[in-house]
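A short reminder: the numbers here are calculations on the coordinates, not readings from a lab. Computed from a prediction, not measured in an experiment: that's the story for all the values here.
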Structure I
Amino acid sequence: MEGYFLSVVFDDGRKVLYDMNEDIEAIPSFRALKTIHGLFLQVQLDKSRTVV
């Protein structure tokens with residue numbers, strides 16, 4: 001989602017809106033999510049159901 005939010009639905013049906021802004025600021029390797037245009041909007045799940 002725009003604004004660096006993730007809308008996550010778990011296998012049990014629970015829904016969470018996760019604000020990534022603090023993590024992006026706190027973790028240097030995440031900063032590219034804001035500096036590279038469109039990178040954050042490419043989020044997806046891999047085969048192990050991990051957000052990448």
Structure II
Amino acid sequence: MSKPEPARYRTTSWKSYNDALKQRGSLLIWLDKDMVWLAPRAGRNGRPAVFSE
């Protein structure tokens with residue numbers, strides 16, 4: 001049994017197509033003014049010399 005051909009679509013309104021792509025790619029990010037932006041330093045850079053149990 002062979003695989004059916006995928007449906008082919010034609011764009012008739014490029015303006016609405018482009019607007020839909022822009023809307024799909026939009027991203028809304030909420031930032032809290034009181035959040036800590038930098039993590040506190042925890043010793044030296046790199047992996048720990050001794051691993052925990």
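Taking volume of the Cα convex hull per residue in Å³ as the criterion, which structure among I, II has the greatest value?
II
From which structure (I, II) was helix-only ellipticity at 222 nm (-39500 (n - 2.57) for each DSSP H run of 4 or more, over all residues; to 500) calculated, if the value obtained is -3500? The partial results should precede the final answer.
Values: I: -3500; II: -6500.
Label of the source structure: I.
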